[in-house]
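These are the structures in question, set out in turn.
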Structure P
Amino acid sequence: MSSEQPSMSERFSAFLGLVRGLSDVLGSALGRGVSSAVSCWRQELRRTVSALALSMAAMLFAFAAALFAAFAVMLALWETHRILAAALIALVFALLALVAALLVRRQTAPEPSAR
């Protein structure tokens with residue numbers, strides 16, 4: 001039973017065909033993977049920007065509410081204790097600023113390195 005061996009050029013052509021086929025399959029799979037990753041990244045970026053914009057709007061409205069509340073307290077106490085009312089409102093705002101600064105400092109402090 002003798003079978004004819006393929007020549008070197010036939011083997012090389014078959015090998016190149018196999019490599020091209022694998023390249024096409026891997027290229028299309030990787031292309032879909034990269035496209036999917038970019039799509040997820042864009043969606044996450046859109047969600048983050050939206051959350052940031054809504055957070056800024058919420059901060060703006062909270063600041064306006066605090067300002068109007070302080071103004072209402074000043075108006076209510078203006079006739080009897082105007083200096084006390086102004087000092088207490090300033091103290092409350094200063095304490096809130098201090099708490100916010102301490103929270104920022106805690107969140108941005110470098111973590112201690114593990115030894």
Structure Q
Amino acid sequence: MSVTIVRPSERDLQPVREGNPILLQVVADGLDGNPYVHVTEVPPGHHIAAHSHSEDEVTVILSGIAIVDGAECGAGTLLVIPADQRYAIDAGDEPLVFAVIRPRKADYAGPT
């Protein structure tokens with residue numbers, strides 16, 4: 001694996017799926033022993049419903065405010081989320097941008 005550099009001006013964020021306002025760019029796919037990394041942009045005031053992933057995760061808030069369990073988390077905040085831990089995120093009054101790092105590609109368990 002070689003070094004991958006993605007500057008903010010070079011991000012190629014795409015909708016997670018049609019009709020969803022959340023944008024995402026997978027930077028590293030988490031396959032073949034490589035880590036999984038993606039950058040996400042969430043519109044102001046958007047709620048990401050409680051969900052979990054099958055792998056431990058570190059989320060780095062790059063800009064904006066994330067509200068997690070009632071705590072406001074600004075740029076530079078690290079969220080360390082254990083595998084299978086359900087959590088929700090609310091974006092503050094401006095776009096929320098964060099990076100997610102996992103040891104490998106994870107399974108997603110959405111809202112119940």
(request) Tell me which of P, Q gives 22, 13, 12 when you compute semi-axes √(5λ) of the Cα gyration tensor in Å, for residues 19-66 alone. (result) Q
(request) Could you figure out which one of P, Q the value -34000 for helix-only ellipticity at 222 nm (-39500 (n - 2.57) for each DSSP H run of 4 or more, over all residues; to 500) was computed from? (result) P
(request) Identify the structure, out of P, Q, from whose coordinates mean projected area of the Cα convex hull in nm² was calculated to give 17.1. (result) P
(request) Figure out for me which of the structures P, Q the number 10.0 belongs to, where mean count of other Cβ atoms within 10 Å over residues 43-50 was derived from the coordinates. (result) P
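None of the figures in this text is laboratory data; all of them are computed from the coordinates on show. Because the structure is predicted, anything quoted here is derived from the model rather than measured. Cβ atoms are built from the backbone, for glycine too; each structure is taken alone.
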